[in-house]
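**Student:** Presented below are the structures under discussion, each in the form of C-alpha cells.
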Structure I
Amino acid sequence: MLWVIEMSFAQENCHGTRQNLTQKIISVHLVEGKMVPGEEIAIKIDQTLTQDATGTMAYLEFEAIGIPRVKTELSVSYVDHNTLQTGFENADDHKFLQSAAAKFGVYFSRAGNGICHQVHLERFGVPGKTLLGADSHTPTAGGLGMLAIGAGGLDVAMAMAGHPFYLNMPKVVNVRLHGKLPPWVSAKEIILEVLRRLTVKGGVGKVMEYSGDGIKHLSVPERATITNMGAELGATASLFPSDEATKKFLEAQGRGKDFIPLAADPGAGYDEIIDVDLGALEPLIALPPSPDNVVRVADAAGRKVDQVFIGSCTNSSYVDLVKVAQILKGKTIAPHVSLVIAPGSRQVFYMLAKDGALADLVAAGARILECACGPCVGVGQAPPSGGVSLRTSNRNFEGRSGTKDARVYLVSVETAAASALSGFITDPRTLGEAFTVEMPEKFAVDDRMIIKPPEDGSKVEITRGPNIKPLPRTGPLPAEIKGRVLLKAGDNITTDHIMPAGAKILPLRSNIPAIAEHCFAPVDPAFPERAKKAGGGFVVGGANYGQGSSREHAALAPLYLGVKAVIAKSFARIHRQNLINFGILPLTFVNEEDYDAINGPGAVAGVDGEAGAGEGAGGRESVRKGDGAGEGDELVIENVHEGLLNDRLEIKNLTTGRTFPVKHNLSSRQKEIILAGGLLNYARK
C-alpha cells in the first residue's frame, strides 16, 4: 500500500502542476469536489482514532449506522481522558469501549498505555496518510507528515463505516522557519509566536504547512508540539514534510518500513506566507485565559507560582521529560510549589525509569502521574483557589483546570522546570549554560498494552453499564422554528464554556440526559432549567463560537435541551459541523449590528480575541457569569425549508418587531443533513 501511495504522489507531480504538501495528500485522497479554497470536498480517510471521552458516543453512533466492521486501514480506540475512577461510570465505559473495539475490528489501547496523540505518533502514524480523530488535537500527527484532522465523533464513526470525510477545501499557509533556535528556546516558542501573530481565529479554514531551512533542526516530537497547538489557531491541520528527521524517528520506533519522503514541490504556491526567524525567538508564555495572549517570559517573570504541570499531548515526550530531569537533577522544587508530571506514554515512562531520569524527577520533589491527559482536561490536580499554575499543555481557558478562578499560563518544559525550582515565573536562560538532549537512536518498543481485534468479532457481546444511555433521537427539521433566546454569548466562547470537562462531568459523557444538566454551567448555571422550561429555543453567539475541543457533547447537550438553532457572528470549524451533524441550524449574522439588537437572559461576554493584550483590566479575561435573570427575545424563522433551499433566511424578532437576514453557508449536502434532522437520519435515508 505504501508503494501505491508513493507512486500516486509521483504521478501527480508528472502532470506539470507544482503542488504544496497539503495539495499532494488531498489530491491522492480526493473523492468528491475540486481543490478550490472554500469549496466542499470529500476525502478518503485511512486511519481513525477515538479517546474515551469521545469514544463511547462514537461507537454508539457507529453501531447505529449498522456496519459490522470498520472499513478503514486502521482504527484505534484509546483510553486516556477518563482514568480517574471515583465511581463505576468510567470503568463501565472502558469495558464498553474494549468490547466494542473487539466487535468492530478496532485496536484498543488500554488505560495506562498513554495519551492518544503521543501513542499514535509513536506506533501508528504514517507519512502521506489521512487520519481523522475524535479529538481536536489529532493534527499532532502532522509532525510525521500525515494530514491529520480533528472532528466530532459522528464524523469519525462515518469514516470508520467507509464514508469519506467532508470539509471545505482549506487555504494553505506556508510558515517558513529560518535559522536555528537559541539556547533555552524550544519548539513551544515557535507555535506560541505563531499564535501571538495570528490569534486563536487566525487558522480557521486553513492548513499550516511548515518549511524552511529551520525544520532540519527539529525532531519529530518537537514538530508534533507545533502541529498539536495548531488546533489553538483554529487550523484544520498542520503539516511538516516527511524527511530525514521523520525517517530517523520511524526507524527508532522500529517502523522504518512506514517511511516515505514527502515534501512540497519546489515553487509550489500558497495562499499566505509567514516567516519566522528562529534565532530571534526567546522564551514565551501565554497569559490567562487564552493561548494567543503571548508575551515574553522575561516580561512576566517574578510572579509567584503555586503549581507546575508538565505533560499533556503537547509536551510529554521522552526528550521533553529528560530535559526536565536534567534541569531538576540534584535540586529541590520550591517549598510552596506543587510539581506534577505526566509522561505521555508507557514507552516514555519506561525509558525514564530505565535510564534513571525518573529517579531525578522524584528526588527533586515531582509527583509522577499516570500516562494520561489528567490535569489538562481538569481530571485531578486542580490548582488552589486563585492559584497560579504553569502548564506545558495547550489550553488555558477559564475553569478548564478544575478551579474557576485559577490563572493558568502556558509555557515550555524549560520555563516550567525553571519556575518550579524558583517558585516564581522564571526565564530559563537564568539557569546558565544550556544543554542538548538528543532523541534516542532506539525507543523501547512494547505494544502489549495495545489489544489487536479478533479476525471475527460477530460473537463478541458489547458490555453496557447503566451509565450508557441511547443516542438522542431527532426528527426532520420543522417548517418553522420559534422560541426564546435562551442565552446570548460574546466572542470566542469555547466548548469548555458550552460543555465543561473535568473529573465530575467527564464520567457522564455516555449519558446525554445527565451531562445536559451541566450545559453552559461555567457561564450560566441556570441555562438547563431555563431551556427545559421554555421548551427549547435559540442561542446567540459572537465571533469564533465553539472554539476549542472537538467534543460533540457541546452540540448534543443543547440538542437534548431543545436548542433548535445557534446564531453567531462566526463559528469554529469542528463545532459548526457538530451542530449540523445533530440537526441544529448554524446561522451567521449578515449585519453585525443585528447581534447587538438581540436581548438574551444572563448575557455572557466571551474571551477578548485581541492578540498581545495584558492580563486583567483591559486584557483578555472578560467573561461575565450569567445570572439567568430576565427573559430573552422571542424569535421565529418562517418557511425554513424554502429559505434553506433558496439561501434566503430571515429571522423575525417578535419581541422588538425587528426583522433581520441571516446566512447559513451550507452546502447542498449539508442542507439535506439539516432537513433530515442530522447526519444519522441522512445516512439511513
Structure II
Amino acid sequence: MIFSKILIANRGEIACRVIRTAHALGYHTVAVHSVVDADAPHVKLADEAVAIGAAPAAESYLRIEAILDAARRTGANAVHPGYGFLSENAGFARACAAAGLVFIGPPAEAIETMGDKAGAKRRMIAAGVPTAPGYLDAEQDDERLIAEAEKLGYPLLVKAVAGGGGRGMRLVLGAGELREAIASARREAQSAFGNDTLMLERLIERSRHIEIQVFADAHGHAVHLGERDCTAQRRRQKVIEEAPSPVVSPALREAMGRDAVAAALAVGYRGAGTVEFIVDDQLKHYFLEMNTRLQVEHPVTEMITGLDLVEWQLRVAAGEPLPLTQEQIRFSGHAIEARLYAEDPYSGFAPQTGTVLHWRPAAAAAQPGIRIDAGIVEGGAVTPWYDPLLAKVIAHGPDRNDAIRRLMAALEDTPLLGLANNARFLRDLLDHPDFRAASMHTALLDEWAAGSEALLQRPTPDDELWCLAAAVAVGRGARPASVAGFDLSLECGTTKRTLRVELGAGSVHVDLGATRHEVDLGTEGAGWLDYRFDGIRRRIALVRDSGRLHFSRAAAGFVFAEVSPFPAVDAAHDASRVRSPVAGTVTRVLVVEGDVVVAGQTVACVEAMKMEMKLVATVDSRVATVRARIGDQVASGAVLVELEKEA
C-alpha cells in the first residue's frame, strides 16, 4: 500500500509527534484544525492545513466527512488518527477505506471487536484469558443494572463499553451511589462516544494498572514490546507511567505478553495496540480492555527499546513486515513519563484555561535522557474545548532511581506560567515514599484527595520569594532615593503581607520583622531573572503580566501583585450566585425558579476538558433565577443560578 501524504486527524502533542516522524521518513503531512486551533503548533508544523469546523470537537475533530474532504482537497492518501477523537471509531476506519485512504491503524473489524469492552471481555473469556467478574449483557435498563450490581457486590465500576481514557467510568462504593453513577456515566459516554451502553465490573481493590504494548503486521506476525505501569491515576485518568513495571517479574512479563499477543492475533489485529490488565495484590493479572491505537504513554516504551513506534505504524500500514522478531527486541534501563495537565491539583484537579505566558522546554529537553512532547507554545491559548493534556515530560536512565531524579529535575527546569497546572504535584509525587517504594495502587491518589495528604496541600512562597517579589515590584530606583524606607503590601493567592522595603546602592533591603534580607537584581530577559539573595546567586523564571509577577520555583507557580487600596468584591464566596468554575458546557440543570434547595445540593453541572463538575448551593435558599440551559457554552465565573435566602 503506497502512500506519500498523511493527514493527521488529531491535534495537540500527538499530532506534532506524528508529523515529526512522518517528516523524518520523507512523507508530506496535512493538519486539520478547528477555528480556535488555527495557530496551534501542529498546524504550523505540518506542510498543509485545513480548517474543519467550530471549536467543539463534535463540530470539528469528530466530523468524519470534513476530515475526508480535507484529505480529498489536499491529495492526502493516508490518515493517522492519533489517539482520542476518532482513533477507535470503526466507522471512521471504514470511511477512510471507502474513500481510498490508507487508515494507519488496525482493521475496522478489530476496532469494533475490541472497542466494545463487554464484547472484548467475552472474547477473552472464550480464549482463556483471565478477566474480572462483571455484567456484560445487552439489557440496559436501570433496574437490571442495579440487580446485577447487587449480585457482584461493592465496590464496583460502571463503565461505558465504548471509548477509553476514563470517560464514562464511575466508581461506586455502595448501593446508594449506583443510580446517579449510571445516569452520569451514560450521559458522559453518549457525549464522548455517541454510545451510552454500559457494563459493570467488580473492582479489584488495591490493584495496579499494567499494560502490554503489542504490534502486529499484515503477514501474521505479532510481538509485544514489554509492559508499562500506569498505576498512578486520579479519577481513572493516568498521571505517571513507567516502563518496565517495578513489580513485574520476568515470569509475569512472559505470561502477560503471551496473553496480549494471543488477544491481538485472535481478532486479526494490525498495527499498534495496547492490552490493559489489572494486577491484584497477589500479582495475578486480569484482562481489562484493549486500546486499538497508539497510547499517550508510548514514549516510555520507545525510550527503553530504542524504537520509534510511529515509524513502525507507518511501515506496517505500508504493508511491510514487522522490523523485529520477538527474540530481537531488547530492553534497556528505565523510563518514566509525567503528564503535564492544565488542572489545579490543589482544588480538586479542576481544569484550567488561559494564556501560556512562559513555556521554553528546549534547554531541559537537551539534557541526557530527557524528552518533552508538547502541543503548546508560548503565547498560545489553552481553551476548555479539549483534553487538558498539554505536554509529556519523559526521562530515561540506567535504573528507576536515576529516571526519577532526572524527571524531577526536568519538571523544575520546564516552568509553565500563565495558568495553573500540575507540574509541582508531579514532581512531589515522584518523590513520595509510596511512589519510590512502588507501593501505589490505582485508587491511592483519590484516597489522598479525600483526606489530608500533604502532597495535595497548595505550595506557599517562602520568605525569599516574598523578598524577591518586593524587590522586583519596586525595581531599580523606581522609588525616590530620598525615601529611606516604605511599606509595600503584596498578595499571593489568598495570603497578604506587608513588607518594609529600603533602597540601597544597587540593592533592595527587605525587612520581614524577625529577619532582614538583601536582594540584588541582575539580568532580566527572555522570561528569566538572575539575582542574588543574601549574597547567593540564583536564577528564576519570571514573567510580568498586567501588573502581576509570575514566578516558578521547584515546578510550582506563584503570582504576586500589589494589594489594591480599594476593597474587592469577593464574587467567589457570594452564596447567592452559583457560578461556573471554568469555561465549559452546561450538561445538567437540576432546578427551576421557585425550588427550595439545601446547602450541598447539586443545582447544575458543567463539563470542561473531559471533566464534569457538580455545582452546589452553599446555603439553604430558594431559586430566584436560572440563567443557564443544557448545552450552553459558559465563561469562567458565569452566573448559572441565582439564589435568595428564604424569609
Structure III
Amino acid sequence: MSLSLLAAVALAQVPVSADEASAKDQGKDPAYPALTTAFEALRSHDYDRAVADFRAAAALSPRRTDIRKNLGYTLLKTGESEAAREEFGVAVQLDPADVHLALEYAFLCFEARDDAPARKAEARRIFARVRDTTSDTTLRTTAAQAFRNVDEPLAAGIARWQQALATSKPNFSAHYELAQLAEQRDELALAAANYRAAYQILPERKSVLLELARVEKARGNPEGMVAALLAATRGAEPRAAELARERMPDRYPFVYEFRQALELDPKNATLHRELAFLLLSMSESNQLPRQQAEAEFKEVLAGAPNDYLAAAQLGLLYLADKRDDLAMPILKDVLGHADPGTANRVRLALKMPLVLEEHSQDETPLDPRILGERSYNAGFLKDALRYFTLAHETNPIDSQVLLKLGWTNNLLHNDATAVKWFNEARHSADPAIAAEAAKAWTNLRPSTQLVRTTVWTYPVFSSRWSDLFGYGQAKSEIRLGNLPFKPYLSARFVGDIRRTSEGPLKQALSESAIIFGAGIMTRQYHGALAWFETGTAVTYLRKGHWQDTRGGISWSRNRGASLGATEDGFFLENTADSVFVSHFGNDIINYSQNKAGYRATLAGIPTQFFWSASMTFDIKHQYWANFAEIGPGFRLHPPGLPPSVTVTVSAIRGIYTINDGNPRRPNFNDLRAGVWYAFTK
C-alpha cells in the first residue's frame, strides 16, 4: 500500500467535527460566539470566513484541541496544507493520546516541502509510536505500513551512499545526501558528521550550517547548534546569514562559542577578526586575551593578506608592546596600501600628519550614523561612540541610534550611561528596538542602582522530618561607584513548624530565628564571590537573642538549557559554598551541590528533570554536618505565576559520613518539595 493511499485510509477514519456540539458549555466558554459563526460559515461553504472565526476562537481558548482540529480540517479544504499541518501540530501537543490526529499530522509532515528532513523524521517517529502503542488494529496496521514505506527507502539510501563514500573519493553531494537521509531516519550523529564533512568540502554553501544547527539542536547539543549558527551569521551567503541570526540566542556570543565556530569554519576571516576585537576589549585587566587577540589577527592575515584593518590593529598591538621591529613593516604596508581612513589611524598612532581624504564635488558626506556603524562593527568603540553621539545630536528621535549608544557604552563598561540610553530606546515606536532595549535595560539596571534590594523565600517540606521548613532573606546592597565590594543590610529567616525532632534526644530542626545583620560582599568574578556579615539573631519562640557572625565564599556555574531558556536541552548546574557560622561553635561548613539533567516543555510548562548529587562536611566533624545525598527530581515554572517562581520536587537517598554521636541511622530517605520565589527592587 502506498503512503498516499495510507493517508487516504487514515483520513477516512477521522470525521470532521463541524457542528455546534464542540462549542459546549456556552455560558462559560469565551470562544462560543466565534465558534457559532465558524460553523455557520462551514455550512454555507464560506471557508475563508470559517478559518478567520476558528482562528479567533483558538485565540480565546488556546488549550482546546477540538478548535485546532476543526481549523486544520477547514484549512485543508482551502488547500492550505502547510497551515493545516501547523494547527494539527499544536493539537497533537495538546492531546498526544489522539491517535487519529497524530496520524493526520504525520502524513502532512511527510508531504512537507519546507524543512523537509526534519518533518519527515517527525512523521517517521509518529508512525512508529502509533504502531507500537495503539490498540486499534486498523490504525496499527496503517501506521506500521506507513513506517515501512518511510523507513525502508531511507535505510536503503543510507547504505547506498555509505557504500559510495567507501569506494570512491568523498564529494559534497554524497555527504550531503547521506546526511539528509540520516536525519530523516533519526540517525542524528551520522547526519551531523556528514553535514560537517559536506561543509568542509564546500564551505561556500553556508546553508549547510543551518541544517547542521537543526540536527545539533535535535540531538541535544546546544553548543554545537550555536557554533553552526554563529559561523553562518558571519558568512557571505546573505539569506543563510539572515536565517541564522533569527535563530541565534538573544545575546552577544561568548569567546568559547567563537572558538567552536572557528573549529567548524577555520578559514572564516570575519569570525577570526570579530573574535580578535572581542578579546582585545577584554584585555584591559588580563594580558592573556591580548595575546589571544594577536594570534587571531595573525590568522586573519594568513588567509587574507590584504585585510589592512586587521593588519593595522596587529601592527598597533606590536607598537604598544614596543616591538617596533615587528610593527613597522606591517604599519608601513598599511600606510602604502590601505584606505585613507585606516591609514590615518596608523598616522595618528605614529604621530604623523593626517592626509585629507579626497571627495568628488558631488559626493554626499557620510552620515555619522553610518560611520558609527562601521566603527562599531570594526571594534573601534570610542570612534563609534563619538559618531553615534553626533548622529543623536543631528536626529534626537532616531531610536536605532539610541539603542546603539546603549550597546556601545555597555561594551566600554560605561553601564550607568548605557542604562540611560536603553531607557530612552525602550520607548521606541519600533517594536523590535523597544523589545531589545527593554531587555537590556532590565538586565543592566540592577547593577547601576545605588540601592538594590533582593528578597527571596523558600518554603520546603521534608518527609524525613515530617516538617515544613521556611528560609528567606531580604538584603539591601549599596553600590559605591566602581569599588570591587558592596556593603549591605540583611534580615534572614530560618524556621520550621515542628521545632524539634522526636526521640529520646530532642534536636532543634532549625534556628527558629530572624537574623539581622550588616555585611560586605565582593562583586562576582568568574562565578565566585566572598561575603562577611555580623549581627544579632532573635528567636521568635521565646525571649532570647545571640550574636551571629557569618561569612564565606560562594561559587556557581550553570551551563545548558536553564528553566527560563527558549529551547529545550541538557543542562548542568554546579554550586559550592564554604560558610563560617559563629553560632555553630565557630564551625566552617562546606557544601557542594550538583544537578545534571534535561529541560523539556510539557503541555507548555518548562520543566527540568535532573539527577542531583551533593556533599556536606565541616571542619569540626559534627555528624549532622557530614553527609552525602543523591537522587532524581524535577523543577518547573507554574504557568501564570511570576518568572522567578519555581517548584522543585526531589527524592533523596542520603548517608551520614561521620556517625560518632549520631542517634539516628547512617542512611536515610527523604522526599522534598519546595517553592522558590524571589524579586529585586
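**Student:** Tell me which structure, out of I, II, III, gives 14 once relative contact order in percent (Cα under 8 Å, 6 or more apart) is calculated.
**Tutor:** I
**Student:** Say we calculate percent of Cα pairs over 40 Å apart for every structure; which of I, II, III gives the highest result?
**Tutor:** Working: I: 25; II: 33; III: 51.
For this comparison of percent of Cα pairs over 40 Å apart, the top structure is III.
**Student:** Related question: Consider the structures I, II, III: one of them gives 3, 14, 24, 25, 18, 10, 5, 1, 0 for P(r) over Cα pairs in 5 Å bins from 0, in percent, for residues 32-119 alone as calculated from the coordinates. Say which.
**Tutor:** Only one of I, II, III returns 3, 14, 24, 25, 18, 10, 5, 1, 0 for P(r) over Cα pairs in 5 Å bins from 0, in percent, for residues 32-119 alone, namely II.
**Student:** Distance in nm of label points 7 Å out along Cα→Cβ at positions 512 and 528 was computed and gave 2.6; which structure, I, II, III, did it come from?
**Tutor:** On the way: I: 1.5; II: 2.6; III: 3.9.
Of the options listed, only II reproduces it.
The numbers here are math on the coordinates, done by the rules we state, and not lab data. Not measured: the values here are computed from a predicted model. Cβ atoms are built from the backbone, for glycine too; each structure is taken alone.
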